[in-house]
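J.: Have a look at these structures, which come just after this line.
What follows draws every value from the coordinates through simple rules; no lab data is involved. Model, not experiment: these values are computed from the prediction. Cβ atoms are built from the backbone, for glycine too; each structure is taken alone.
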Structure P
Amino acid sequence: MRARMALKYAGIAIEIREISLRDKPAHLLEVSPKATVPVLVLPDGAVLEQSLDIMYWALQQNDIDGWMLADSEQTQQLITENDTSFKQALDRYKYAIRFPEQSVEDYRLQGEVFLAKLEQLLVPTGFLVSEQMSLADIAIFPFIRQFSAVDADWFESAKYIKLKAWLRLLAESELFNSIMNKHPVYLDAVN
């Protein structure tokens, strides 16, 4: 999601191939032996295999609103925390049955540490690191969206007023909705 949003924002035309990870096409394995998504094959043949790398590449091509001008140190710290400890808590919260060592509530509490941090950052500006949307907002948004969907009733009643408003703003944005079109699952051509 975050890679697609950055590519769309930067105005970069791409061919989207929706992949079934249970039936990985040979072409995916050819360009990316680790066979995870997303994968972006650049015009020069270089391959980017991480969503954050794709975001940075897209923004280096065209950053019309200055997403990368926001506090880069704070942006990087937030994205790193999101992609490490929060992502781990999110995965365990989402798939608690696979992680019986703790309860779903314990995993939610672990994730809430990051939610509380974001809530505090959002109070003065409405966005995470600047007065306008930035790389940090788009890089973190899909993960907060996933977290909110695990138990939507709980999230709606939670104390994160600013975070919920931020999430709604991004979820209802033209940018987000423009990348949410369904695509047919890509299948290798049969000879």
Structure Q
Amino acid sequence: MAIDLDLLLRLRLVVARFGEMDVARWWNTKGQLGRLGATALRRGFPRTHHFAQARSVFAVAAHRCAEVFDPPACVTLWRLPEAIDEEGDARWEHWLDHAADWQPFFQRLETLSGTDLPLSLRGYELVTDRHLEAYSRLRRSAEGHAVLLPGVFSGTNDEISLLALGFGRGEVGAPAVPYARLGDG
């Protein structure tokens, strides 16, 4: 089963926005995916500024998560198997070509607030009750830095959704990085 790359992008966008300093304070961007970021980048990137905002926050989030917890032979929302990341990179050009189609999502994202990531993901219709049930069984590691998904990562949309939902086990100012183990071969 192929990953729904549009779903992956939306999940990453909501988690990235949620983790900014003006919401959960997980990574050092403040409102980059909010109105401030849109205002700052719109002039230089009038058609694609939302995607420029996203790229910068994704990079900061990926770096911060790797600092917090960087398990070998595992995947995270920001570090997926090479084949999936390459598909996402190829799809990026399509998204840029259709940037206007994404404008309502980005505009809604600008106003994201609150302290309940699972509720936010549900509000964006990115996760289902089944995902929330699976999330209810996820726990932070003893040291509080990670959230292990059950089983071996096989590249399904459900696993991608849980990698996003797992961030909900973090606390304000203290992210917990969800991850899944890769198979042996």
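J.: Kindly point out which one of P, Q the value 25, 19, 15 was derived from, the read-out being semi-axes √(5λ) of the Cα gyration tensor in Å. Can you show the working numbers first?
T.: Values: P: 29, 23, 15; Q: 25, 19, 15.
Only structure Q yields this read-out.
J.: Of the structures labelled P, Q, which one yields 14.1 when Kirkwood radius over Cα pairs in Å, for residues 57-128 alone is computed from its coordinates? The partial results should precede the final answer.
T.: On the way: P: 14.1; Q: 14.7.
Derived from the structure labelled P.
J.: For distance in nm of label points 7 Å out along Cα→Cβ at positions 17 and 89, the calculated result is 2.7, so let me know which of P, Q that is. Don't skip to the answer; put the middle values down first.
T.: Numbers: P: 3.7; Q: 2.7.
Derived from Q, not from the others.
J.: Let me ask something additional. When distance in nm of label points 7 Å out along Cα→Cβ at positions 33 and 153 is calculated for each of the structures P, Q, which structure yields the highest value?
T.: P
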